[in-house]
Structure P
């Protein structure tokens, strides 16, 4: 009987198996290899997939949150609903990171994804801005996490598709809802990838920058001079600029530090003046998964593109004892600090623009 060799490789092309087997068995194994990718990390070609249908942002079902339809779990955080004079446009982070999920982009009709948007991203991140402005959160065909590690093999197209949705949602927001009101852009992680493009396209050196209260855009390393006219803000009342940070354990440098973070802009989300260090007593509070706020829990250090924190001082600190990256907590670790600061910047913006209006008159 004819016998052939079957070779199976993992993603770094290291040979892991070599067998002499019959041709029928070989074909069967080859089929399994194709189906399972031989555990190689292989991913489908972007163009081979039918992309999810485009959302229509004139339809309210394409929005996770609109000001007149806040989820019930948000309402108890809102204490200033009567006099909100600004808007908050929030872009949520990557929620689809399942290796078994071979989709490049998630449909906006995916009920599991949408539940995570409301109960995770909105609840623990966007909630910090509720008292600063009216909240707008569009669903978008979010790119899978692999889009960053496979950028040239489909990730670029997936992220472009996702940004296209964010852009269309923002255009609808401007045309239908904004009416010249001040704007806060808020985002995290993949949301910040899209927020950077949005700021460049709609605000940077353009008339709309006059309406920009602030952009809170942590979770992605932002190199200096990314924007032409939008500057990093260096005091807690400054407006028309951005703040950003990436949170890690003190003295820890991530593997991709040189590529992603070294030399990047970094803000101190406790004192907002980007000083090298803030004491634990200055920390206003983080929102933990048990829905409780813990104050004076973190000491922070600004370190060449990174934000280092001490081991959080709270009853469940052993749960994070060995943690090195606090990426998922970039916002809720400083939830109360952000909440107070966002309202302060809106107040500062309104005061400044009121003076400018009076001077014109």
Structure Q
């Protein structure tokens, strides 16, 4: 009987202990829930934030290496956000990543909307400039200046640093080393940044074609002539073959675009024979390649120069300047027969060159 009573007492003690522990756990959970709710309520009451998308416009510049503290300070100073601490807490909670660039934001934006703009690299402000294949340096500088607002003189100065740009010593100028393409540049980009990017893009193209660095200059010189002469895509490979055949036979290239060329854009065709020979670009007077490229060749011209189609042509002439139809010949007599068609087309289209 005494033993049974002792067992009953122990059972009661265990039951009470479990009940107390359960109450403790429930109480802790209630306290935790109340704490989270109170914290959320506190943050809502103490957060200073603008509502909505904001109004007006302001540009905020994020530099490489700017951390959350710097970004928050820039936004506060620009009038984008209302409170430093609340924005900083948000970007920490969101584990936001920032990208360098200039961003167009609005004044008095909500923290979340401002963060969405800055954490998306596609929102960085850029301007685009398109450089067509076959443009010469003077044309490229003019186009870059027109779009960027940077003076032509600054592009000329940046382009003069051939060694700094990693251009082969054989190159007399930067001509031919500025890859023609569409570029997107940051508004803060300098003339040196832009010229450097275009040169690096050309180097990348040459590397993609597995062209050794010691072959760059010769290739670009010939490719620039192919670029200026060929009209239709399929003809690039034929024009390349004509020049390859002529070089192999020791013939003069006799290509018209070299007659007028000069890096400054001056038309050299009016110079005396002696001056033309000294200048070195007139391929009607001199054998072999000129001292350097005469324009910026694109990928097609580079590929065609590297891989000319098989053929024994030595001449070509475009008989319709509007359509680009070009005839290729093995002999001078055959070539001159096609030139007749060009002269006829020119007579029928006397204002073509004025368009």
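Data table
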| read-out | value |
| --- | --- |
| Kirkwood radius over Cα pairs in Å, for residues 63-182 alone from the coordinates reads 15.2; which among P, Q | P |
| Among P, Q, which structure scores highest (criterion: distance in nm of label points 7 Å out along Cα→Cβ at positions 87 and 343) | Q |
| Per FRET efficiency 1/(1 + (r/R0)^6) of positions 151 and 255 (r between Cβ atoms, R0 = 35 Å, to 0.05), the highest-valued of structures P, Q | P |
| For -16500 (helix-only ellipticity at 222 nm (-39500 (n - 2.57) for each DSSP H run of 4 or more, over all residues; to 500), calculated) the corresponding structure among P, Q | Q |
| Which entry (P, Q) yields the derived value 1.5 for distance in nm of label points 7 Å out along Cα→Cβ at positions 159 and 295 | Q |
| If Cα extents along the principal axes in Å is computed and equals 94, 46, 40, the structure in P, Q | P |
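Coordinate-derived values only; no laboratory data. Source: prediction; values computed, not measured. Cβ atoms are built from the backbone, for glycine too; each structure is taken alone.
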